[in-house]
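Below you'll find the structures, each written out as structure tokens.
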Structure P
């Protein structure tokens, strides 16, 4: 395997173009209220009919590698008509001024841009999923947004509760830092069901960063970061409505409303509402347990933004979610059959998040800025798994102050600051309390060196002091080298640390008759992550494409091991020995025909942990995964067709030798294919879509062990390696009213 990797990386060194040039500049927009031109943060720029693009920063600045032959630059920004500019090869810097407001009389210049983009100028391997990518699967929440993504794997945690989990770089999602607009979000007690707390219609894009990342966001994130950018009040449509339903009667509705405040339009506000309900019980596999948990969720997110011409920025938001989940035996929800004590899984959650950001960017020196962010979270949760009861309450406050400037020139940039984290966890399992209070002040610094447009070095270090676990040191290094215009190499290395919360981290393991055993004290989890990648752009039949090869390895210095090798026990203890993950991934994307885009990916995983019974593969972690997607949009853009196929390889199943109800169960799951498809029709401001999931109708047969005796010690619904229900059809619409 090492020889294959070296040969593949070496092949990308072939000189395919001359040494690249870079176009730098600013994107400005005409402000009719002031008569001046304001910087436009978040403007999209890309070379016509290519995958080479970038996004302007908070000061409206951009840096974009030149294409060897394309001279047409497409610039887009919400509220302005798209523009296509002719940029001669000798132009090194330009100010782009967008003056034409988008209206019914505007002439819009359109160009194709992929729904999934990987920047060639960022020092970290980072993939951005924009609205086009999110629309491919009519995603209802964050956990359902990765259907056409090769980096993130999503699966059910058990056969009853409906809880989903993600894996990144072969490891559980708890080792990836999930943040919203670069502020902490889905951590702590939100780990259990948090992927459902962010509705799809609220998201503007998702940024997936592999491996070591910036130290500014904390010492967590061992395998990478997933950052969700919400839709912005200042550039969102006035009104957006999304409706969705499927054949299991799951019904969702989302409504976003955005508007400026005042004549000068410095203030903007936005309200986002979301509700979903799954009212019907269904049991298609006839095991007397509902296939999909009954669910009610109501969520509201209200936010404000302020931008001043003098560089002052302000953001604030409040979000509240109430959710009730109920699953278990069919008879628990039916009058036809009466059971005195049915097996029921319930989860009731109330969560409130408050966010405040204040920043200043120097108008004359946009490389100099200072920013303060403060977030507060109150999370209450009560969960029942049959006769087992869990209660959890978390109070969380995170504050961060960041200062950025240069040393001598913009080739040397530093970002430094301080942070403070307060966490108060009050948990109980069957009335046994588990209380943890954390106070963590920290300082950090990050230095970026960019001597040429072809080379980046980012080195960061943070030092945090935990009131219980003392000093936590987090070093991280990122390097990017672009020897040719179409070739990019990256390497990264860094350390990550996290505090395990076994009840929230593992919601799927409690749906069983096993006893709980905890070896105290459980220490913080920590490890090192190393990665390397090669990114190559190419032409195939005159069409642009890209291929990315990457390899990442994670080595734990300590880990809280979940041991399920004894079929009557759930054991948690500190690692004694080695635990590691290494993944090799190849992904290619190209336009094979006009408007027909193909993406294919192959991933090889090796994830092993030292259990007390020996070194073993981590259960339910497939060694091989494959992805193939086809996306077609007609020239008129009135029709879109998206097809996605997944291959999931074999994985190890924990030993069930001591469970007499598991007779016939094998020690390894089979490989299988899944197929998804969706058709979208655009009718002016309305998109209507229909689609289907698991079109191959593949399911794991009899996923629950001891299903007829759920209160016996042999009951186990945690041995899930595949889908628990078959074909799922859905339909919906999106309605957009522009300003």
Structure Q
């Protein structure tokens, strides 16, 4: 709900479990409150700034610009903290002074060329600087089903000459106090999204990506949490970006004890020229508040993603259970090898076979063929049809791998259009993984990709697509860009990418698309707008997946985490873990298998059918349940996820013992998320417990009986 009190010039946005308030004083749009629900009689005056010192610039009302809590902080007029926006005029001036000019309610809010949250009610507040000839529309979308405010900004040149945007963050959040810790998610290929918690210091702390991708190194998410906040208690604020290119989130501990959180497009090597009358949209930033600790913050992000980001056609629909041939065959396959895997899937509960890399062009390894999206007739002389027919005969659907943004120098496409690959003049294009990146800022390149991929989808019965992207972008330059405006390449790449998704993913609504980028290197809400699930990591080892899925859950729901069972010793790190554990961990998200089913021992193959039946039974918990983290694998002892139904009628607990200590300590996991006044049957043991007992005392179990990497799964049913 959006309310405006004309008498006090106060805006109040009220969603489920949250209030966000702003006020206009002497034309300045001040931040007044973000937190648990409050009423109209609550006094917000404590959020006002303090009187200016003799060293600080004053604004009307005798307050220092450097003290005010601001909704759209800018540079050059007395605020020396991190600005949200920086513009440079024709004379090189960067001072900007934005004043409130009006507001309106926007129906079906959308950003130009960018994925945007759907649903909710959107307030647009216009600020303007007539001296500079600039205006900014601040968008606030509030939801009635989660404690989220989605923010974005539109910058318009209202002057008579060009201006240049030097920074275009999506949002700024000023908090009236400090004493927070900052939580971010760092990592690398095959060990994505590790939580890192550090105290906020005075000055600016930032995390970012310069890779033209949200990246595996750092994820576009950050949280400010009270120092005493834990999993289930404490005030927490979160920010995540709906964006898939270079980004930045910064946190500043200010001299007066306030805290500012900003985020959006990375302003490193960024500039965008606006001609008179032109506008520029910054991507959405999702702001979340929780008084229920870090776990509550995560569940708010999960609810937001499922209700307002993921395609409604797929969000709660049962997901494919796939078998992918990649780790089974890599590039070395023919019809017979693939048929053996397909035939072995019959009766296991697997419903989709996915043919991965190597089916196209001159593709016999990763050095050739990318960009040539025609069937490799040396491997598959009769095309894809025999494989599709074999799948259908065995009751399976068929899926196919693409990497549409990439090209090998050894390809027909590159030989015909070498200028289509990204590269800087005077330099040899920089190879990574023996491939280059196509310049999707160019419409002719996008047109080729769209026609090539859609032709394969038109000509074949394809139910599932895995869209991959296996390297970061370098040599940021485009021959098609305006010579006077080349510093916006990373953002233009994102717009080109989203155009591809609109014209391929959305244009094929019957096909299920999964996102991938060398594993989880492009894992963000922008991608989830098009891909209901994303390949969480190329590391399929169950031990590492406990850590990767735990960290990913800080922001992203289990329904987004594509998880596969693979063989042991694991191909990435050589570890051997029990097959039952691999299944238990992989079944905490949309699941599948990354192995040769025809070579599995009979005992393991028998487990697949049993495990998949259990997964289907619990799938509604994956798709729509609440996640509670009950054991932290980064502490080295155990991993634990509890998935509980929204109505608390049932739940499933998965535990993995990571390291068995001789004469070790007891472990009794506490299980929040159940109805404290109800009794629950533990189906595996026949024992019954009160919900309050499970939450406050814990679940007794024979922890010492488990060996390294053994898993235990328990189901709870309200009785």
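Using mean count of other Cβ atoms within 10 Å over residues 375-382 as the calculated read-out, with 14.4 as its value, let me know the right label among P, Q. That value comes from structure Q.
Among candidates P, Q, the computation of distance in nm of label points 7 Å out along Cα→Cβ at positions 95 and 247 that gave 3.5 used structure Q. Each of P, Q could give distance in nm of label points 7 Å out along Cα→Cβ at positions 263 and 279, but the derived value 2.5 comes from Q.
Each of structures P, Q was scored by FRET efficiency 1/(1 + (r/R0)^6) of positions 359 and 615 (r between Cβ atoms, R0 = 35 Å, to 0.05); the highest score is held by Q. Computing helix-only ellipticity at 222 nm (-39500 (n - 2.57) for each DSSP H run of 4 or more, over all residues; to 500) across structures P, Q gives -5500 for structure Q.
Sorting P, Q by FRET efficiency 1/(1 + (r/R0)^6) of positions 79 and 679 (r between Cβ atoms, R0 = 35 Å, to 0.05) from high to low puts P first, with the largest value. In terms of Rg/Rh (Cα atoms, Kirkwood Rh), the structure with the greatest value among P, Q is Q.
Readers should treat all values here as calculations from the given coordinates under stated rules, not as data from a laboratory. These figures come from a predicted structure and were not determined experimentally. Cβ atoms are built from the backbone, for glycine too; each structure is taken alone.
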